[in-house]
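Dropping the structures in below, format is structure tokens.
Readers should treat all values here as calculations from the given coordinates under stated rules, not as data from a laboratory. Since the model is a prediction, treat every value here as computed from it, not as a measurement. Cβ atoms are built from the backbone, for glycine too; each structure is taken alone.
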Structure I
Amino acid sequence: MRVTTSVHTSEGGWSQEAVADADWVLYFGAPEALTAERWEEIRARYPKARITGCTTGGEIVGSDVHDGSVVTAAVSFEKTRVSLAETNIGVASDSFAAGTRLAKELATPTLRCLFVLADGTRVNGSELVAGLRSVLGDGVIITGGLAGDGARFGATQVGADALPRIGVIAAVGLHGESLTIGHGSVGGWEVFGPERLVTKSAGSVLYELDGQPALDLYKRYLGKEAEGLPGTALLFPLCLRRSDSREADLVRTVVGVDEATKSMTFAGDIPMGATVQLMRGSKQRLVEGAARAAEDAAHGDSDSLAILVSCIGRKLFLGQTVSDEVEAVCDVLGPKCATLGFYSYGELSPHSATGICELHNQTMTITTLSEAA
């Protein structure tokens, strides 16, 4: 397995020569940078490859974080087979069905891993994962992320062997016993304030907590920060507790608010009867969380690729020190591991406590890939 990464900037063009025999090319780019011209360049640079990618809230290559760029990883496998499927989605309520469509197209006895990229504003990530798992079960590792659009929460785009478009979900299937897959997903946020009961919700829309309008309650906690909603909500996610086990907690991030209904829309489901609690971060805890995710995903000293999907909320919180979390990951994974990634609206990975794929928010999520010699 060989991996070559490259970055394109408006000032310097492409930083590396292309690898003509690449089997799979993964790209991430700022919405303004992923033009038709840039896509045609990628296609021409890698004529034999299956090509997937999406828009971002920031691009990661090596130990660096970029804005306004396009980054690529070109992977040449020795034994692993690559398959690709895509589907379109118009509304979030189609997310489960979209997951089943993709899984049915790619399911084979040799399928080991599915890497999924989805429109970050039209997809309910929880339902997408549920649809995938309903076909594949839990024997196939599912990872990936939801495309981003900075902190704007406007249009996000995904591409599957084509120019990135709105409303696309792409899934890459990796087949064969020679493939080794690692994964880790850790946040580093801490809870504060009282626990609240979800008393009214529908899918990913939260209407009431403890019988009170959810948006009003949230605004009281945010104070002046509420003026910047939904963007400022990225700095104060919710801890979602669905059972007595805190080890199975999930983090949920707001992606939209509705002043008329006093509701908040999240990237994944907020079930009725669940308990939620506000969260806040510290830079040290978030960087330590990224390092723990790398420790979970690491698997030896062989040539490998690490795909980093971190939340846009982490990037906004860390600010000028955002590269610290990427550097922490690279320090753990070592020099033989090439890194590529992006800042997302949601992360897909098996939960560290249950081993079952979930939608995560506000985590550093890492997928590592290598082949046995």
Structure II
Amino acid sequence: MNWRLSRTMVVISVILALGYGYVAWRLASSPIAAIALAVPFLMVWILPAVYWAGNRENRTKADEALHIASYLCMAWLSFLVVLCLARDALLLGMTLLPFFPRLHAYVLHAGPHWVLGGSLLALVMGAIAALRGPVVRTIDVPVEGLDAQLDGLRIVQISDLHVGLTIRGGYVRRVVRLANALSPDIVALTGDLVDGRVERLAPHVAPLAELEPASRVFFVPGNHEYYSGAKAWMAHFRTLGVRVLLNESVHLTHGDARLVVGGIGDPAASMYEPSERPRPELAVAPEAGRVFRLLLAHNPKLAPLAEQAGFDLQLSGHTHAGQFFPWTLAVQLVHAPHVVGLSRRGRMWVYVSPGTGSWGPPVRFGTEPELTLVRLVRTAAQPRISPAQ
């Protein structure tokens, strides 16, 4: 175990211990209840302790079942702690302003049941929202100096599918059908498509070979590709007819207009393949002159480098928009100002997808998985985000 992982395990263990102590103190009415509440915390702890720190491979059905249970416990405990805190805040307020003694007594005695029931309901609703598949959202991006023949250019973005334990081949086929129905001119796969090795997940990503137009499907690796064996995955995606862009670019034509599509590596490459660290200056193709430049970059934190290099639009993912409450709030602290949706970095637009799938817990609460259609429009137009379909 390296020192970074050791430190992470200490932090995770302390957080889980404190969380358990608080929840057991506020909700457990007996030693048996306290022991029962310890189980989901233990399930969450096992995943980093045994699999991440212990380098244990996820090979068997039992391993997969344990992973799914652990991820579901992560989401459930998040809801449980939030509702527990909300109950305590309500009790404190009624203690300071004792106008409703009967309500105070009800919240005090019946509150634990509402907290437990509410957290389970939120978990079920979040799982349904995650697994029913992505909505289609259309984004109109005005570009200064855009060639008239690029007006209306259609780019479909698929990001953060996280094919693995809960996102399987059926989900991927659904995404591909939706994407092809949008008649894109370019398809951008902006990283974190997989969570696992090629030999285990190859059948489930196979539908990506059916994306159209076949010659204009581009991929950049995200941090999870590096966790899962980026070199093997990039080689496999090439066999599916997907063009991998790693600190490089391609020159395209649309009608008589020219454009550049660049792609860069992920910051996680520094831990695995330092030569693949993100370098937008290698993907900007200055020799193309004054043309529209699109950058595919998994991590939106790379926007300052991309804008400095001279790109007009960056498509990213990575944040999942927090995926479910309360992480929808926490992600604002880490990734602002490019958290989700359309924003600016100087003269460059940045669009951050909330993800087409879901990582870890198959749960969405306060967000929804998205398949994005980005349309380029002339400067006279205003940015527009259409309602999800």
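Worth pointing out:
- Rg/Rh (Cα atoms, Kirkwood Rh), for residues 138-289 alone derived as 0.97 - corresponding label from I, II: II
- Which of I, II leads on FRET efficiency 1/(1 + (r/R0)^6) of positions 50 and 106 (r between Cβ atoms, R0 = 30 Å, to 0.05), largest value: I
- Which of I, II yields -14000 [helix-only ellipticity at 222 nm (-39500 (n - 2.57) for each DSSP H run of 4 or more, over all residues; to 500), calculated]: II
- FRET efficiency 1/(1 + (r/R0)^6) of positions 186 and 330 (r between Cβ atoms, R0 = 30 Å, to 0.05) derived as 0.35 - corresponding label from I, II: II
- Read-out Cα extents along the principal axes in Å, computed value 74, 49, 37, structure in I, II: II
- Computed 21.2 for mean count of other Cβ atoms within 10 Å over residues 170-177 - originating structure among I, II: I
- Identity of the structure behind 20.4 (criterion: mean count of other Cβ atoms within 10 Å over residues 154-161, calculated), options I, II: I
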